[in-house]
1. Upon calculation of Cα Rg over 2.2 N^0.38 Å, for residues 48-111 alone from the atomic coordinates, which of the structures I, II, III produces 1.17?
2. Please state which of the structures I, II, III yields 3.3 when distance in nm of label points 7 Å out along Cα→Cβ at positions 56 and 176 is computed from it.
3. Supply the structure label, taken from I, II, III, corresponding to relative contact order in percent (Cα under 8 Å, 6 or more apart) with the calculated value 38.
4. Which one of I, II, III has Cα Rg over 2.2 N^0.38 Å, as calculated from the coordinates, equal to 1.09?
5. If we compute distance in nm of label points 7 Å out along Cα→Cβ at positions 32 and 152 for structures I, II, III, which one ends up with the highest value?
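We did not get these values from a lab; they are worked out from the coordinates using the rules stated. This structure is a prediction, so every number in the text was calculated from the model and none was measured. Cβ atoms are built from the backbone, for glycine too; each structure is taken alone.
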Structure I
Amino acid sequence: MDELLLSTILASGPVQSQDFAFVLLYILGPSMLVLITAQFMFKKHTDANLRMFQAEILKSNTQTITPLKLQAYERMALFLERSSIPSLIENYAKGNQSAKAFSLIASNVIREEYNHNVSQQIYLSSQLWSLIKIIKDQHLQMLQNTSSSLPENATSGALCQKLIEYLQTMEIQPQDRGLTFIKSELALLFG
């Protein structure tokens, strides 16, 4: 039909601009419609594939990240326990040790444990990580202040006694506050 129309127009003499525009519209119109439809369908197909790909990545990340997050919470709970004053007294205080020596050893243990676990912050909320840092600083400050309040020749036993007395005045121990926060955050994240 296109050829018949074109040959009729050409046979009728010089092509008028109106006739030429009509022929162009008649030929190009359906082509443009096919092109626009193809682009629309291609975009729709591409978007569907992209959504499916994103869903697969999210599922894969969830399967990878969730165990890492749980491990980070476990490691922070372990850090809080290991850096607690009672745990430090139990594991590092010796009878013949000076108060300054015990304070130095305990402070180093806290710092080493913290530095060992610092990478876990990427899996924790910023609020929890801030609380972990505050608790670490509280323990270090407690050791420093209590140690410096004792005479120069004080023993680790005297320092431990003062630390225990100070902890007994607290309504909630710093490490227990951190563990409570960890548990509440885990309950929110994992139901």
Structure II
Amino acid sequence: MQADDVKVILILSSWSSGSTSVAGFLDKCGCWTCPPHLRTVDDRTPNAYEPQAYRKALLQMIDENTLKPVGQADAFVRFFADWVAEEKRKAARAGAPAVVLKHPLQAFLLPAIRQVTPVDAVVVSRPFAAIEATRARRNWGAAFGEAGANVIYGTIYNHLHESGTPYIAVPYDAFRADPAVRTRLLAYLGLSPGAEAVLAAEAWLR
């Protein structure tokens, strides 16, 4: 496999949306999720599946507490072009068909990301009440719950609508409960993991 054959998948969502489950599932199905990842203090989701270097670059662009821009898009484009090219090379060496990128703040950099590489977009959704309950359980700030989700999903859907970007919507509760939803996701992304990988991914979800 060559790096040029590796696709880029964006998991678009707010915090507390269940996107970690989707990222982990795709990781277990053989995708490259760009380790090392952010580790959390939440026993339920100790691995956030958010690449540390990517997260650092996003935080230099967007304040995660206010969701306001603090950096210049040109600087991010320069970082991202080099970084994602190297991650695609790593994925190719690992035999992974796709690089999966997950972080809520990437919603605000979609034009810059798509300037560098084509992407497959996966929008993970969850009722705002459940997002807010998770935020409260974790004792996080407002941007990490319903208030932030309103802004983030508005930004996501506005870009997808205006740019005509195809995407698949994955409701978190259905993703967890219904194997057919997971099968449709893999088919939409053109992924064909082996039976052993699928079993590992399904076991990880449980």
Structure III
Amino acid sequence: MIDAIRDRRSIRKYKSEPVRKALIDQILQAGILAPSSKNWQPWKFIVATGSAKDEACRVMEDGISRERSAPFILERREHIGGAEHTVQIMKQAPVLIFVVNPLASGFDKALSNDERVSDICNAQSIGAVIENMMLEATDLGLGSLWICNSFFAQQELSEWAGGELYAILALGYPDEAPEARPRKNMESVVEWRGKWNE
């Protein structure tokens, strides 16, 4: 498993070669096996390829276009160009997996503390799902990209997917081999407390 963790890269260029459904099944099963808070398993997957993928990309483009005149998150407006680039990656990838949270509270209501905690727990659970799927994809020789800037089309994509969209995973055979990005060292991110044996 440590090899998959080390070898995984965010892939933004894909070959046109289709991915067999059996491989996607393995990736989805890896996601389903992820741990979740209270075992709620707050996920549903929409797997899109071909014309369904094209339709989803059009929906995202519609959302980006709407975002220019009626922003969902005004503070992130300068990142719209990145979302437009992401759509091009989505079009190139043979498979898109949309991860929906059917238990989400939604963006259009004030949350109680309990609802806010539930949403945080569910987001952590979905993060584990996506990591599992990316590592399985790496083990299978596939590339992946965890897409988060779909929030520019949050309303449109959630409506298309039939539930609150949390993330998109692009999958396919990589057509690039990027170097690993620098990581912070342990000394800068770990604080040890208590007594530890050497």
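1. Answer by label: II.
2. Answer by label: II.
3. Of the structures listed, the value fits III.
4. III
5. Details: I: 9.7; II: 2.5; III: 3.4.
Largest one: structure I.
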